[in-house]
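Read-outs: derived from the displayed coordinates by stated rules, not from any lab. Every value quoted in this text rests on a predicted model; they were computed, and no experiment measured them. Cβ atoms are built from the backbone, for glycine too; each structure is taken alone.
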Structure 1
Amino acid sequence: MDEEPAWSLAEAMVEAMSVLYDGKEIDGDDMPKATPRELGPPGGAFLVGFAGETPVCCGGIKQLPDPEGLQAGACELKRMYVVPEARGTGAGRALLAALEDRARELGYELARLDTGPRQPEAEAWYRRAGYAPIRNFNANPVASFFGEKRLT
């Protein structure tokens, strides 16, 4: 995530969320974390999707903590973003499928994610992709939908 084009795509996502949520700092102290270390090996990954040679989307996988043995094999999908020019082309669908495949390869049985109230299209899209509503699992103060999907 610290290298191009991943870095620029991730920064575009942070900027877009800041605009959408009135200047909210997505990397602020009160927000769930998604650092390059968390989105990297051994428990994470960060993917970039291309249309030809042009980077058009990104997303990461973060291992979730398992302090009570309740989330064994669970990960969170983070920093998903599709550039405006590629929306509606299937890039997002391909990105989500690739993230789920990579999560399976990393040994995860369950994927979780969240989205906010100003992104109703994202919530609808996640629900169509099989993400069922669950409780707030990551203390995200901005999110209104928390979803979970079995990967096995």
Structure 2
Amino acid sequence: MTVNGERFEREVEPRLLLSDFLRHELRLTGTHVGCEHGVCGACTVLLDGDAVRSCILLAVQADGSAITTVEGLATADGTLHPIQAAFREAHGLQCGFCTPGILTTLVPFLAENPDPDEARIREAVSGNLCRCTGYQNIVAAVKLAAERMRP
């Protein structure tokens, strides 16, 4: 598989979860594991551009795919993705545990919805649980990112 633009080939146990492969085999610990049932969204990564829960996918299911983790959103020179920069500037995070999953959820959402209203944004992140905030700053950050990403 390709992870954050780099090709990896490993022999793994058939039951190894994609989240565990990313965290333990590749040391990409930005992908967090919360509920381990696909409910909280903390483990969300991009699989061929789609947001998926890595805690309920087997690593072998991603064979031949392109994975993007939160570490892969920034450019090689360290420039933050617009959604990352907006979260920083609009205080869209608190403890940060849910943030990587929210960010990877929002990348394809904003690609498909360049000018989302608050209701659409709240719906988009409804599968990502945050126990620290009321989502207000998260919504503000998404609006800021959307504004900056529009052509």
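Figures for the structure shown
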| item | result |
| --- | --- |
| Cα extents along the principal axes in Å from the coordinates reads 43, 31, 24; which among 1, 2 | 2 |
| Relative contact order in percent (Cα under 8 Å, 6 or more apart) - structure with the largest value, from 1, 2 | 2 |
| Answer label among 1, 2 for the case where semi-axes √(5λ) of the Cα gyration tensor in Å, for residues 25-80 alone, calculated from the coordinates, equals 24, 15, 9 | 1 |
| Comparison of 1, 2 - label where distance in nm of label points 7 Å out along Cα→Cβ at positions 57 and 121 is highest | 2 |
| Origin of the derived value 19.5 (mean count of other Cβ atoms within 10 Å over residues 49-56; candidates 1, 2) | 2 |
| FRET efficiency 1/(1 + (r/R0)^6) of positions 41 and 89 (r between Cβ atoms, R0 = 35 Å, to 0.05) derived as 0.75 - corresponding label from 1, 2 | 1 |
